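Enquirer: Read through the structures below before going on.
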Structure I
Amino acid sequence: MEKRIGFGIVGLGSISGAHAAALRDQEDCRLVGGFHRNREKADQWASENHCRAFYSLEEMLQDPEIDAVSITTPSGYHLDPALAAIRARKHVLIEKPMEITEERIQFLIENARAHHVLLCGIFQSRFQDAPLLLKKAVDEGRFGTISLADAQVKWYRSQDYYDSGAWRGTWAVDGGGVLMNQGIHAIDLLLFLMGDPVEVSAHTATLGHERIEVEDTAVAILRFGNGALGVIEGTTAAYPGSQKRIEICGSKGQAVLEEDSITKWEFAEERPEDAEIRARFASSTSSGGASDPKGISLIGHIREYADFAAAIRNGTKPFVPGEEALRSVRLIRAIYQSVKTGSSVRL
């Protein structure tokens, strides 16, 4: 049997637990250890996850058992450890958003290419069965002429959530509010299904929280390259929170995705498998983090780690390479530019 690909995790906050759990479910890769400068925190996390504790990034990157590094630090702190790992010729997987500006992400892409390592962004929703079915239906033209494509993230985060970390709700580290942090998975799915928009106009507001610099509510209107229109709605001020929702409407069909369930699947030209799809995906198995950031299914993370490990082993491109992770940040930054200028922005 070939050597299992060894992963180290940098940043031991709440989302790191999902990564550790996903790695425990793999045959082709394994968790070697986690890094945190606080020795007590590193030791506790390592004990809980049955792996080694690293007290410096340099120590982790010099370890021959580490083949790849997962970055799970706050968003605006992704660049430095990712760049160090790339230059140490470790493959790198980064939590969403890959970074908080297009320029930083492009810099990582260029460095990964120059050092011949793989760079991958965590967008686990792309690996779930229901979104993949939607993608197949779009690619096969089942919707006819697509008229509307919408994404909704109407979630709830308490004031305590934002107060729990000095970086939360800041431009410098969070990179934005509900769009950059919570809404980005739905935005990524919308782009995965529809391609990039050519124009966007938007409004944002901070309505349900105090002491944050960024938006907790946003609405953006999109025009896609195929002529379809779309709307992105996002908020963390919608108690008690609803599952993220993607809706595609066209001249020959309509489908609604709510987290990992399909609540509408109707086409002018019915196929034998459609009834089975409606029955199989009628209910969701996950809240998707609507009110609890930890309330997510691990299926997507497990599948993404398996895909990344296979790409490393086979020398192929992962399903979500750096260029794909860049797309959602590019759109979100365009939305913020529209808000700042009070006009539409062409992409």
Structure II
Amino acid sequence: MSERALVGTRKGLLVLQKKGSHWKIIDDFFTGIPVNMVYQDTQNGDWWAALDHGHWGSKLQVSSDEGNSWTEVEAPKYPEGAEVKDGVPAKLNYIWAFANSLSGTDHKLYIGTEPGGLFHRNGSLEDGAHLVQSLWDHPSRKEQWFGGGRDNPGIHSILIDPRNNEHIYIGISCAGVFKSEDGGSTWTHRNKGLNATFLPDPEMEIGHDPHILKFCAAQPDVMWQQNHCGIFRTTNGGELWQEVSQEGGPAFFGFALAVHEENPERAWVAPAQSDEIRVAIDKKLCISRTDDGGKTWTDFRTGLPQEHCYDIVYRHALVSQGNDLLFGTTTGNLFSSADEGESWDVVSNYLPMIYCIEFIE
């Protein structure tokens, strides 16, 4: 099990180390610069960091020596003539997801962006990122994809089946879940069973708003999504989704989701009050866990603030590994659990807004 983690914040990148049962901040990089996504390539160990410079735009940094040195590489660039909508040129606004091929010699790093482009890099740092044209040219994109919390559609989740690199799932806000079974040559939507209450037809094939998409690593056909309209689960690789929100309880609206890597029945969410009031429910922070595939949920509060709490958790800022969980909030609170989320310790209360967390080897 990993005893380190990367944390991307509004003002830099932090490195955490587990010492005994507690997590400590041991290093930091890019001080003062927003680090909106972090990732460790599981094939070669490289650390990737997406920087959101605001005025200067999105930048991409990589380290092959665990942060001792960093190299800026070319960020994804939309080809000349690419358009978000007719007459609207496409340009990179945000880097929102990373994933790498998990085995074999065809080593690719995938990058999800706003405005809805999926890119891949082919291993060499000198080689740029290439737009996956088949997805960009999907007939639904221009008319049926749209922005949710951001101005344009964004690819925030990329899952590669550990059994087959050719099987790729992506989560798009707002469009839904798409799958490729041929390494990205063709794509089909996987949204049956979802319920988009903000659309005129809630059961539209395309136009859904998954906030985060994850699967159980040991049984990747079991996938979960924290959706704008509830929590959904599939046991057949997205062929059919079922809502597993907690009736009358806190586990419904939110952004973050974590799934146990071996137990397909176990998952965690970080509930928020609603899409209109984005604070902790009743201003009391909790993490909810299911141990039965979403049939029932239990909310855990020990060690978390239970009064005057306005925190929510962004979609990439809750992670699990074995018994360990980490999550960070929009007001810079960072918490850890060593007992599968049943109780929590404070790592720090004095951090910038936390965008993302990634366990690393």
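Enquirer: So log10 I(q)/I(0) by the Debye sum over Cα atoms at q = 0.29, 0.32 Å⁻¹, for residues 42-81 alone, computed for just one structure, reads -1.00, -1.07; which one of I, II is that? Provide the component values of the computation, followed by the final result.
Expert: Working: I: -1.16, -1.16; II: -1.00, -1.07.
The read-out comes from structure II.
Enquirer: Right, another one. Using FRET efficiency 1/(1 + (r/R0)^6) of positions 90 and 250 (r between Cβ atoms, R0 = 41 Å, to 0.05), single out the structure from I, II with the greatest value.
Expert: With respect to FRET efficiency 1/(1 + (r/R0)^6) of positions 90 and 250 (r between Cβ atoms, R0 = 41 Å, to 0.05), the highest-scoring structure among I, II is II.
Enquirer: Turning to a different aspect of this structure: Determine which structure produced the value 19 for relative contact order in percent (Cα under 8 Å, 6 or more apart), calculated from the coordinates; the candidates are I, II.
Expert: Going label by label, the one that fits is I.
Enquirer: Where does the value 31, 62, 7 come from, among I, II, when P(r) over Cα pairs in 20 Å bins from 0, in percent is the thing being computed?
Expert: Clearly, the read-out refers to II.
Enquirer: Taking distance in nm of label points 7 Å out along Cα→Cβ at positions 74 and 306 for each of I, II, which is largest?
Expert: II
Enquirer: Which structure, out of I, II, was helix-only ellipticity at 222 nm (-39500 (n - 2.57) for each DSSP H run of 4 or more, over all residues; to 500) calculated from, if the result is -10500?
Expert: I
No lab work stands behind these numbers, since they all come straight from the coordinates. None of these values were measured; they are calculated from a predicted model. Cβ atoms are built from the backbone, for glycine too; each structure is taken alone.
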